1. Given that FRET efficiency 1/(1 + (r/R0)^6) of positions 128 and 480 (r between Cβ atoms, R0 = 41 Å, to 0.05), derived from a single structure, equals 0.35, which label among 1, 2 identifies that structure?
2. Suppose you compute Rg/Rh (Cα atoms, Kirkwood Rh), for residues 40-295 alone for every structure in 1, 2: which one lands on 1.07?
3. Of structures 1, 2, which gives 6.4 when distance in nm of label points 7 Å out along Cα→Cβ at positions 72 and 560 is computed from the coordinates?
4. Who wins on volume of the Cα convex hull per residue in Å³ among 1, 2, i.e. which is largest?
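Values quoted throughout were computed directly from the atomic coordinates according to the rules given, and no laboratory measurement underlies them. The structure displayed is predicted, hence computed values, not measured ones. Cβ atoms are built from the backbone, for glycine too; each structure is taken alone.
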Structure 1
Amino acid sequence: MRYGKRQRASAAPTPSTAPTGSTESAEATARSSRGIESAWWVRQPERYEYELAELDAARIEYSIDEGARAEGILRLDLNIPNEEGEPLKLQATFPDLYPYFRFEIRAPEIDLAHHQNPFSKNLCLLGRSTRHWNTGDTLAKFICDRVPLVLMAGKSSGTAAVAALEEHQGEPFSDYYPYPDGSMIMVDSSWQIPEHYPGGTLLVGVSRSQRRDSKFLGIALKVQDRHREDIVIAEPELSWLCAQQLSCRWIRLNAPLRTEDPGEFLKQLIEIDRDLARPHWSTIGNSRYDIIGCLFPEEQRYRETGMGWVFLVRSIPIGGSGKGSQAFFVRAGRGGKDDLMQRIPELRPLAEKKVAVFGTGGLGGPSSIELARSGVGELRILDQDFTDPSTVVRWPLGFTAAGRVKVCNVQEFIGLNYPYTKVTAFLHRLGSCRTSGKNVSDFAILDQMLDGVDLVYDATAELGINHLLSDVAAERNLPYVCVSVTPGAWGGRLIRIRPGITPGCWMCHQCMIDRRELPVPASNPDGEVQPVGCADPTFTGAGFDVASVAFDGVRLVASTLLGGSYPEVDWDIAIVDFRNQDGQFIGPKWQFFTLQRHPECPNVKAHRDNSVGSPKSFGTAS
């Protein structure tokens with residue numbers, strides 16, 4: 001080892017002449033040359049010289065890995081004194097896009113309890129976010145200033161001495177195991193498995209969405225003891241997501257096994273429990289699988305220990321011998337109800353709410369999915385239309401949904417992706433005359449749609465249905481929210497009526513429009529079209545403009561239903577313009593209004609039944 005002698009960055013070395021006929025070797029050399037030509041130290045020689053000069057000034061011993069450098073990678077082997085004055089070996093690797101991104105420093109000869117990857121031996125010098133990295137920092141500065149602090153903090157067992165030095169986030173050991181892409185077994189992190197259970201049976205459901213490129217996708221449905229008595233059970237909604245159920249095994253470990261090699265991991269498991277040597281095969285498609293769930297303590301939040309999972313899976317093609325099985329790790333994903341709610345705590349009470357959605361087109365489709373994503377406990381959706389492939393430019397699902405009725409598409413999508421929301425689909429056209437073949441009346445459908453719901457969401461864009469649903473909602477003392485967009489999707493409108501709170505009614509709103517007491521949202525005068533093959537004209541408009549109004553409608557639903565855990569709004573009508581009347585983008589520009597009782601409103605009954613105290617003053621805000 002020597003003090004680094006600075007080497008000027010230069011163009012790629014001239015490749016040696018390849019032997020005659022060695023085309024593959026020549027191509028490899030050419031590729032290597034191109035890699036070096038694009039290396040950061042060639043493109044930024046001043047920064048390269050500066051980095052090495054800083055190491056020299058700090059009297060840090062280093063040598064350049066010339067083999068890595070020939071491949072376009074700058075890797076330095078370094079020696080620094082440890083706390084006892086003995087040399088500590090480090091290895092620093094620079095990223096291709098240095099200095100926009102940080103280098104990595106490995107300490108291959110030590111094992112720290114914290115702040116070090118147990119397998120790659122990388123030191124955790126900064127938080128993962130790129131905001132922690134300053135492009136003016138150098139390797140020498142990190143070695144002098146940060147490495148000693150990381151070594152000290154990594155060896156500490158308590159928090160008092162190091163709390164001010166550390167980023168307050170957990171380092172789960174399970175995150176360090178290597179996992180194949182697209183593979184996961186879902187668990188519920190709220191499960192509490194008492195310590196006196198050493199292992200037992202694990203019931204794993206194979207996901208309906210298992211893909212050809214996936215090693216394994218599944219859901220842990222039940223954890224049992226060795227007598228097959230239930231310990232914890234997954235939410236019943238998750239069983240529907242499973243095409244098949246497998247009986248597997250699980251084992252409790254006192255500590256995570258410190259190997260990233262699946263074969264070595266299995267060997268250590270067998271040393272703990274000899275019964276794991278014999279696979280318990282289950283057949284899925286053209287393969288057989290043996291799954292072992294491993295439960296062990298790991299840090300989950302800052303210096304707080306909980307129980308983590310990792311799954312070891314052995315697979316073999318049908319007809320193959322057990323000796324030829326392939327072992328791999330499968331990551332544990334968290335999919336319990338509480339796991340979802342941790343990211344949207346304000347919306348937690350929506351799990352107890354039921355919403356009736358009328359219309360699942362360009363507004364109602366994304367609104368329904370967003371309501372499910374927000375955690376609404378139950379949706380009832382109604383529409384009569386099918387999915388034409390040409391509508392996918394502003395409908396939330398694509399060509400795979402073509403040909404099916406919209407409500408069934410939305411119901412299936414939510415069922416597969418947001419299973420904690422129950423969806424009931426109604427394929428029905430409100431307002432049509434009944435024939436002998438149409439035995440279900442509109443009244444019966446409305447009763448089924450609205451029985452026990454907490455809010456009516458109207459995305460039909462049909463004036464007659466708006467009138468009907470607003471009256472029906474008022475009769476049932478239900479909040480009513482209506483969303484619409486203009487031709488071209490240049491603008492849109494939200495309306496909310498809350499019985500006993502909103503002074504006006506839907507007809508009052510119509511009077512305000514007729515008397516031009518409300519602004520008219522911007523509209524494209526040429527924003528209607530009748531597509532080929534479609535029996536009705538429709539509006540033009542971009543999906544992101546339409547969805548913007550839909551999402552604000554869902555935001556209004558959350559405000560209306562939660563009234564405290566999510567911020568309340570003090571308006572009843574919102575008008576948005578994305579463009580001006582000339583079609584120029586200006587938005588979004590919002591105006592808000594209260595819905596007062598209109599003196600010319602003919603709906604006397606609505607106001608008699610919906611009498612309230614002193615009304616709010618009429619006003620606008622933009």
Structure 2
Amino acid sequence: MRRRHTMPFGTELSDEGATFSLWAPTARSVALDLDGRRIDLPQEADGWRRLLVPEAQVGARYRYVVDDALVVPDPVSRHQPDGIHGPSLVVDPQAYDWQDEDWRGRPWDEAVLYEVHVGTATPEGTFAALADRLPVLADLGITAVELMPVAQCPGLRNWGYDGALPFAPHHAYGTPDDLKRLVERAHGLGLMVLLDVVYNHFGPSGNYLHAYAAPFFTDRHETPWGQAIDFESGSSGPVRDFFIHNALYWLEEFHFDGLRLDAVHAITDGSDPHILDDIARTVRKSFPDRHVHLVLENDANEARYLERSQGAARRYTAQWDDDLHHAWHVVLTGESAGYYADYGDTPLRALGRALAEGFVYQGEASRFRKGTRRGEPSRHLPPTAFVAFLQNHDQIGNRAFGERLTVLVPEQRLAAARAALLLSPQVPMLFMGEEWASPSPFLYFVDYAEEPDIARAVRDGRRREFAEGAGFSDPARAETIPDPNAEDTFARSRIDWTEREQPPHADILAQVQRLLSLRRDHVLPLLRSGFRDARWDLPTAYCLDVSWHFEAGTLRFILNVGDAPLTLSGVDHSTAIFMSEPARQEGDECILPAWCAAFFASLRP
């Protein structure tokens with residue numbers, strides 16, 4: 001099977017040759033540099049430049065020359081073999097012969113996510129090397145791999161959120177066909193693959209759109225990254241199409257099973273429909289016969305994007321639940337600085353609300369945001385509308401030294417939280433290496449070696465960010481924060497797969513495998529039956545009791561975070577499916593040890 005997503009821009013191959021299309025409304029002239037030969041691109045209506053070149057061949061290198069001065073890559077390049085500032089490559093997407101034509105994806109309630117950074121997931125840091133690791137993930141019980149952004153960034157190492165050419169897989173990871181092989185291999189193992197995409201900004205280097213397509217941006221809104229992308233003016237049609245087609249491109253041409261849209265609260269769009277509505281509607285219409293999942297990161301907690309119709313997501317399938325993470329983090333660590341201040345007063349209460357209702361903040365004022373109200377009611381949404389995690393790239397990497405919970409929290413506490421993550425009805429997500437409690441840090445890294453001014457700004461900005469933290473106001477202490485540009489910062493962030501076979505990691509890995517097996521056997525049938533409601537309570541200051549009610553039965557979670565055993569009445573010990581620490585039954589009473597997570601499941605007759 002051959003796959004190609006047809007677009008109004010970029011290069012499109014046909015029997016007549018290759019058509020080169022560029023939207024350049026503010027350029028005086030545009031020429032195509034094709035393997036060193038310059039060809040003027042005629043101007044069409046509405047700022048478009050388009051030309052059919054019969055002699056253009058697959059593998060040819062091309063750039064655009066703007067106003068006889070600036071030489072730029074194609075903003076819709078499919079491949080940048082020499083990096084972000086080099087020439088683009090003419091690619092035939094239909095050259096790849098897919099063998100997964102019967103794959104339609106998996107229902108969302110089966111999702112167990114595994115977040116991966118391609119560059120640090122293996123020693124090689126490539127798509128091909130990651131593909132070789134997929135069988136062990138499938139054997140573990142993972143059902144979906146979520147790739148951090150792979151779009152072309154400056155240099156050879158980056159988290160991916162500094163992308164400037166969002167249609168081109170990063171050349172350091174391999175070719176577009178290598179990425180397709182990764183997706184195809186995953187599908188052969190029953191694994192979905194989701195891709196993290198960034199539609200709220202471009203990175204600080206490699207984006208030349210402002211030079212020839214100034215209407216792409218607007219000064220009406222401020223963002224942390226400079227000018228906002230203009231989704232709302234009368235000339236924004238090509239801008240909206242750029243991102244809508246990007247979503248369709250990854251889902252069709254690369255056969256991804258879904259997308260995670262980064263920080264959509266930073267997208268500014270006052271028009272109707274909002275660009276998020278346009279993307280969701282177009283995706284849903286384009287792939288009616290596939291399980292395609294759209295996931296949001298949205299600090300605004302806008303529950304309206306997660307609404308269901310007859311049990312199916314109308315627009316977005318789920319949202320990363322930062323509220324749930326933050327509550328767990330405070331319960332486990334006691335940290336309450338920064339955004340954790342919103343959860344520090346009553347962390348167990350916040351955890352209960354997040355587990356039962358999705359969001360902690362459903363319109364309440366946020367102390368961290370200086371009293372701004374945040375969020376919308378979410379209690380009516382099913383648990384699968386929320387992606388749960390104890391760790392992810394942000395929550396680890398945004399610490400000064402990139403520490404994982406493994407080195408911050410005693411294993412007994414972490415084991416209780418791990419069980420809660422994997423057996424609660426929200427969609428669980430593990431960050432690479434978390435399944436064996438990897439101690440490797442995940443640091444913030446970039447590669448601006450060829451652009452020292454940007455490198456310096458990133459390093460100094462990183463250290464200023466932590467200047468108000470404990471000890472970091474001292475310049476000498478601040479200098480101990482790893483330099484994001486240093487290759488060692490990147491190298492230290494690689495996970496070590498050999499740890500899986502060593503104690504204590506092997507025992508933790510076995511526990512995760514058991515928990516995922518229990519999830520499949522006991523939790524998934526409940527999820528499939530349909531959600532009714534959820535309730536939570538704090539029987540004591542150190543005990544949380546949450547029950548989720550489904551058409552087929554009830555799942556109950558009891559957590560003791562105290563330092564002493566807890567005696568509870570009216571708990572049917574015989575319905576227990578997992579306890580992180582051995583409990584005992586004495587008559588009608590259940591005695592939970594300190595820092596114990598217990599799950600009970602009962603089916604309706």
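1. 1
2. 1
3. It was calculated from structure 2.
4. Ranking 1, 2 on volume of the Cα convex hull per residue in Å³, first place is 1.
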